[in-house]
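In the part that follows, the structures are each spelled out as structure tokens.
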Structure P
Amino acid sequence: MTDDPVNLDGRRDPAGQIATDIRRHTLKAFEADQEALRLRQEELEQQLMADRAETWTEAALKAEYLIRQYAKTAEGQDARRTKLINGALGDLARLIERDNTKVR
């Protein structure tokens, strides 16, 4: 028995090597996308915390963001809570739309 790692890449045929390279590239691209998404989310949350809502629409948009974040949690995915979340998001969307049409 040996502790030396086995180089599996050297044992693959050309098609297998290409498939492995594609999987590796796809994983790296996915990880990069996830990191970019995390950074954008942090930036958005910093903006939401920094600025006070000046209108009901701005407050509703902040609430909508928080509700959507909660919906991603295990508790938020409970069937009863999902129904409440969908109702609240629908109410917020309707009220935001009504406020936006009043302004015009």
Structure Q
Amino acid sequence: MIRHLVHLRFREDVSGAEKQALYDRLRGLSSRLDGFLGLESRPNIAAETHLVRGFVDMFWIDFADLAARDAYLADAEHLAIGADIVAALDGGDAGVMVCDIAL
């Protein structure tokens, strides 16, 4: 299994409801992408705030394998949602950090 971790630094004017709508759109991809096992989102509650660098939101998606992750990355709807997320971030694509791990 592959866990796709995404840390986000949203602009201050982006509401919690707007963030949730973006996560819900991503979660909706699970109904049509094989191997998309689920999406979770949480706030970053790290005590070392000086190291957080504004990345106070995160989500992760679990995929069955690398092929499922790769299909998601190439998916046109994912790319459109990703563009909407980047547009809501402080600094555009500088406001996202991605890490994939094998579980």
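Just so it is clear, none of the values below were taken in a lab; they were calculated from the coordinates. Keep in mind that this is a model prediction, so the values were computed, not measured. Cβ atoms are built from the backbone, for glycine too; each structure is taken alone.
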Checklist entry - Any idea which of P, Q comes out highest on mean count of other Cβ atoms within 10 Å over residues 25-32? => result Q
Checklist entry - Can you say which of P, Q returns 19 when relative contact order in percent (Cα under 8 Å, 6 or more apart) is computed? => result P
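0.55 is what came out when FRET efficiency 1/(1 + (r/R0)^6) of positions 65 and 89 (r between Cβ atoms, R0 = 30 Å, to 0.05) was calculated for one structure; which of P, Q is it? The partial results should precede the final answer.
Numbers: P: 1.00; Q: 0.55.
Derived from Q, not from the others.
Using the calculated result -26500 for helix-only ellipticity at 222 nm (-39500 (n - 2.57) for each DSSP H run of 4 or more, over all residues; to 500), pick out the matching structure from P, Q. Present the calculation step by step, with values, prior to reporting the outcome.
Details: P: -26500; Q: -10000.
Working through the options, I get structure P.
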Checklist entry - When Kirkwood radius over Cα pairs in Å is calculated for each of the structures P, Q, which structure yields the highest value? => result P
